[in-house]
Structure I
Amino acid sequence: MRLSASKTLWQILIIGSYLSLICLIFLWSIVLSPSSIFPKSLVLIVLVLPLLIPFKGVLNLKPKTLILSAVLVLVYFALGISNLMVSNHPKYLSGLEIALALVYSLSAGLYVKHKNKNDKKPV
């Protein structure tokens, strides 16, 4: 698969899954299943703010930012697994969080791999 022919598909997968993960966590924390123990603002700061730090680099598809944010998103994958196993949160929200984290991590990693192969220079 050539990178130039499928760059739009990569952009849709990477940016779409990243934005969807941010929106899911935001809605989950505020509307769908808010925490009764912690204040909503604290939950948003702890869960959404780390995803907003590399946001500009993700939108520009910068390879180093994509790799670092893919590692960051794996924390949300682990959070989704733990919520699925032991929490009283709705199971579909945890499943969606797991799926979005996997889609983002895999698509970002594959994008960087193909980009480096086509550019012939290290990240």
Structure II
Amino acid sequence: MSYVRSNTENFPDAFPGWTWLGLELKNRGKRYGALEAWQQGIHLRPQDFRINFNIGILLAELGLLKDSIKFLEHAEQSALPETKEEELLKHIRDKKNQVQKILDSVEIARHNAILEEAKKIKAIQK
């Protein structure tokens, strides 16, 4: 870890250091630290599909589903032509679809909860 950390301290404008630091932190269970590292990296290379994908997956794990979808879509659009293998794009799309399904079910549950509360309020007001 100290090697990775020293890279970001000594070369703060070097994109790979931030990517490695984020991966290292995530592997150690420090998800918010990973997110901070990847945010530094994305400022250096906003079009990098790997870092967009990593952020998208991490945001989904943190429950930030709408933000996750945005990063996963950006990852899909940012994949370099030579890396646009069907397997890679399928993986990105599958993850994006999984997050979208979760988001949709959360929205439906929220809508149903609001309707139930409205029914209770109407019943009280009668």
Structure III
Amino acid sequence: MKPTIKVTGTLSGCTGGGVTGAKITATLKQAVAGNCSSLIAGATANIAGTETITWNTNVTSTVALKLTGVTKKATETTATGPVSAGLFKGAKQSGTLNYTPLNGGCTTAALAKVTFKQITPITIK
């Protein structure tokens, strides 16, 4: 299966560039077919798409976002990509996230929803 992944969230505690927080949305596509077994095994899924960051100043940044699994850590992913438009254009976003399947995903039901928690700071430099 090659799902489309919709992401929504908030960023807080931001410093630099005159911003302090943001709302994020992203639409990502998994390019390599996978399932819960391949996810747990840490197989790459080549997940990529567009992230839009709407800063507290109502200015936006567009990021060509890529999620890459962390070796031997099935529920961790790096979130990286260049800022292709808007505030901070030309900079690069990076950070590591942990995700937790919800509603029995990959245990008693198909994986349909996860929550993300930041492991390392999400930076744009």
Can you tell which of I, II, III yields 0.95 when FRET efficiency 1/(1 + (r/R0)^6) of positions 60 and 76 (r between Cβ atoms, R0 = 25 Å, to 0.05) is derived from it?
II
Figure out for me which of the structures I, II, III the number -24500 belongs to, where helix-only ellipticity at 222 nm (-39500 (n - 2.57) for each DSSP H run of 4 or more, over all residues; to 500) was derived from the coordinates.
I
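We did not get these values from a lab; they are worked out from the coordinates using the rules stated. Note that the structure is predicted; figures quoted are calculated from it, not measured. Cβ atoms are built from the backbone, for glycine too; each structure is taken alone.
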